[in-house]
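None of the figures in this text is laboratory data; all of them are computed from the coordinates on show. Note that this is a predicted model, so its numbers are computed, not measured. Cβ atoms are built from the backbone, for glycine too; each structure is taken alone.
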Structure 1
Amino acid sequence: MDIRAIIMGTGFALMWSSAFTSARIIVQQAPPLTISSLRFLIAGLLAIGIAFAMGQRIRLDKRGWRAVIVFGICQNALYLGLFFMAMQRIEASLAAIIASVMPLLVGLASAVFLKERLPLLGWVGLIAGFVGVGIIMASRFNGGMDLLGVGYCLIGVMSLAAATLLVKGASSQGNLLMVVGLQMLVGGTALILPALLLEQQTIHWTPSLIGALSYTIIVPGLVATLIWFNLVGRIGATRASTYHFLNPFLGVGIAAIILGERLSLQDIFGVLVVMAGIFAVQVSRSKA
């Protein structure tokens with residue numbers, strides 16, 4: 001048993017899941033696209049500065065630059081930008097549940113469009129995962145769930161899944177932190193114009209906003225990303241992806257503890273079903 005990998009995977013899942021709660025705090029005090037752009041520009045400059053200090057330089061081939069641009073736009077600008085917009089309308093726990101669908105979408109798209117073999121356990125996991133999300137959605141409909149916010153999340157998740165498939169197999173060529181920083185700069189730059197056109201640039205710089213923004217930039221933004229890629233290098237992408245099954249539980253739990261968001265028995269049951277589905281899909285792909 002690789003204890004270090006278990007600690008890294010669990011730590012990554014905890015950090016990544018906490019981002020929904022900190023984002024919810026942020027968007028209640030700042031326009032989502034404006035603060036997202038600022039967040040990515042700051043994080044990108046920090047990452048590039050640290051990378052230069054570590055001796056990393058910008059050495060990317062054509063495929064590497066394509067990965068930087070595609071992920072910068074799809075992951076940072078679309079996925080995270082849309083989730084920030086959504087969390088002005090929906091709870092952090094619901095956003096975490098929708099985000100957890102991403103591994104299921106990648107597994108489904110890989111089987112349908114890339115013709116990757118998915119064993120029976122994988123198909124059962126896909127069905128279970130989507131059924132679990134449906135259970136949670138059904139419970140939230142009774143509470144007046146905002147459909148536009150849910151729509152933002154779904155578009156964001158699909159854009160990230162598409163980016164994952166488009167640049168599958170791309171390499172950082174030994175400049176991981178530099179690549180992460182460049183992706184963040186691309187995302188931050190892409191959000192400047194929409195932020196200026198769609199939002200009033202009014203930010204209430206309270207201690208809670210500064211704290212949540214700093215946490216989001218450093219912990220889920222930089223530390224979790226580095227842990228993730230080191231985990232992938234240690235045990236492989238498919239095995240590392242099994243830790244995503246923890247995200248629904250942790251995302252809902254952190255939001256309930258810190259933000260006091262409601263959590264019904266139907267929500268808990270749905271979360272468990274989603275977790276089981278994600279785990280089944282990742283295990284089946286690992287065996288395949």
Structure 2
Amino acid sequence: MRTIRLLTIGNSFSENALTYLERIAQSEGQVNFLVGRASLGGCSLEKHWNIATYTEAHPEYKTYSLGKLSAGEPVQANLQEALVAEKWDMATLQQVSHKSWRPETFEPWLGRLAELVGRLAPQAEILLHQTWAYRLDSPFFCEQGLSQQLMHERIAAAYAHHSAKYGFRILPSGEAIHRARSVPGRQFRWPEENYAYRSASAPALPAQENSFASGWSWAIRETPEGIPELRLDANHLNARGNYLAGCVWYETMTGLPTSGRTFVPDGIGTEDAAFLRQIAHATVAG
């Protein structure tokens with residue numbers, strides 16, 4: 001069985017896409033993944049590069065927890081060490097989500113990181129992980145004068161530009177999320193008419209049907225006085241989103257389709273899982 005050695009140089013959005021990837025591959029039974037995670041939450045291309053510049057002079061600083069690699073032990077490494085920790089087949093790069101719609105934020109950091117990957121792991125194919133627009137109820141849109149559609153279009157254009165510039169393939173997670181959101185009858189609606197967002201009491205939550213984001217949840221332990229607080233994560237993916245992104249990554253990296261025997265996470269129905277796999281396949285094929 002073929003093993004794909006994959007290094008992600010990313011953040012929480014690459015972690016979203018990795019959530020089910022290995023289990024999807026195991027269920028299909030044709031490819032194994034060995035994954036190294038050079039990821040930091042909220043990390044931009046610029047930050048990855050700046051830390052790599054520091055660790056070039058101070059290699060004792062271990063930036064990332066890569067996970068268990070071939071040796072079977074947890075590996076702590078800086079980026080230079082991560083790139084030579086395995087003979088990687090693929091390495092992913094991505095911009096942090098809140099900057100992904102602004103193409104001017106990618107350079108010169110993307111080019112510098114790509115050069116570092118090419119120098120230390122020349123056998124690895126570099127892929128760009130296209131991120132997704134936030135859910136409709138994200139306050140980010142009002143803050144930036146954006147809509148979900150416009151954020152998606154600008155993200156897609158930014159990744160397409162840099163894909164063409166460097167000849168890197170795209171992992172089209174954002175495109176798949178956008179396609180799935182756009183299917184009639186499967187669209188997320190906000191606000192929900194029967195939910196009182198400003199006066200709700202824990203643990204009641206809106207249904208959030210057809211969502212791909214983590215969405216609304218109650219924080220209790222995390223609040224200063226332990227008083228329940230309704231919070232929103234309209235950015236990161238929920239199980240449906242993680243599954244869709246995982247199928248996109250699997251098909252892009254392996255060239256193989258997912259099938260009816262593909263692993264399905266708890267809480268996702270058989271029909272919905274088939275829909276998500278169909279969207280993933282159509283997106284990758286397109």
Structure 3
Amino acid sequence: MKSRKPIAPETTPDFYSVQVQSAQRFLLDLRPRADAALTVISGGWERCAPDYRIRRTNFPYLCVEFVAGGAGELVLAGRRYRLAPGVVFAYGPRMAHDIRSNREQPLLKYFLDFAGPRAAPLLRAAGLPPGRVSRVPAPVRIRTLLDDLLHAALQHRRHTPRICANLAENLLLTLADRAVPYDAARSNAYAAYVRCREFLDERGAELPTVAEAAARCHISPEYLCRLFRRFEGRSPYQLLLRARLQRGAALLQDTELMVKEVAARSGFADAFHFSHAFKKIYGVTPAAIRQLRGA
């Protein structure tokens with residue numbers, strides 16, 4: 001079945017706000033097909049004017065909004081929230097919402113409108129059913145995904161709608177991995193988790209054990225594990241293991257070191273343990289990676 005051509009860029013829907021200092025927005029399809037599992041309607045970013053305020057009760061699509069900068073206030077599902085970088089929220093068709101920008105720190109926010117039977121399950125999986133507000137510990141990655149989607153949408157090519165639907169699903173699945181509840185994100189525990197997560201992202205390949213990682217983060221191993229289970233749903237050991245295996249994969253591809261030397265430099269006690277973990281994660285042995293490089 002052929003994809004619809006994107007709507008001409010000069011077409012402007014009435015739900016676009018004019019209370020913006022600058023914006024880059026796209027419009028793909030205001031009349032999504034009933035048989036399309038996921039259709040991206042519109043999206044982009046807006047640098048809000050100091051007097052920006054949106055109050056709506058009749059918005060026709062599902063929407064995710066992501067705050068990339070500035071500050072503001074949101075009223076959604078009868079509850080009031082402070083908007084700050086990393087806050088992400090969703091609302092559905094005809095769901096009342098009130099978004100206001102801070103005059104001294106105007107909002108910079110992204111939005112993505114979509115429809116289709118796959119849309120609501122993806123939002124629920126991301127912990128963002130309509131009416132929910134969450135926070136993302138590492139917002140730079142989410143902003144990058146939104147920029148990629150915007151760039152693809154502005155190409156106006158034959159397969160642009162399908163590409164954008166795939167990128168939107170990738171975005172929502174990434175939010176499912178990263179977003180945490182709004183209230184939990186305001187706690188001291190969340191602040192500790194973010195600090196530890198950022199450190200492990202940067203230095204994880206150098207840390208062979210959870211105990212050493214906890215010591216470098218100045219907390220106990222038990223508390224580090226509790227933080228990761230609460231906010232990430234997995235053990236910090238899994239993060240450390242993948243970081244060390246990624247270092248090993250890079251050494252296998254970029255050097256002539258023997259596998260046992262790669263294992264040692266990647267923090268493994270022996271080549272057997274390294275090879276076993278490598279195959280379990282990547283599905284192939286270190287020797288197979290070497291053979292592929294040679295080919």
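If you rank structures 1, 2, 3 by mean count of other Cβ atoms within 10 Å over residues 79-86, which sits at the top with the largest value? Before the final figure, lay out each step's value.
On the way: 1: 25.5; 2: 20.0; 3: 16.2.
Comparing 1, 2, 3, the top value of mean count of other Cβ atoms within 10 Å over residues 79-86 belongs to 1.
Work out which structure the value 19 belongs to, where relative contact order in percent (Cα under 8 Å, 6 or more apart) was derived from one of 1, 2, 3. Please report the intermediate quantities before stating the final value.
Details: 1: 42; 2: 19; 3: 14.
Here the read-out was taken from 2.
Can you spot which of 1, 2, 3 the value 18.4 was calculated from, given it is mean projected area of the Cα convex hull in nm²?
On the way: 1: 15.1; 2: 16.6; 3: 18.4.
Going label by label, the one that fits is 3.
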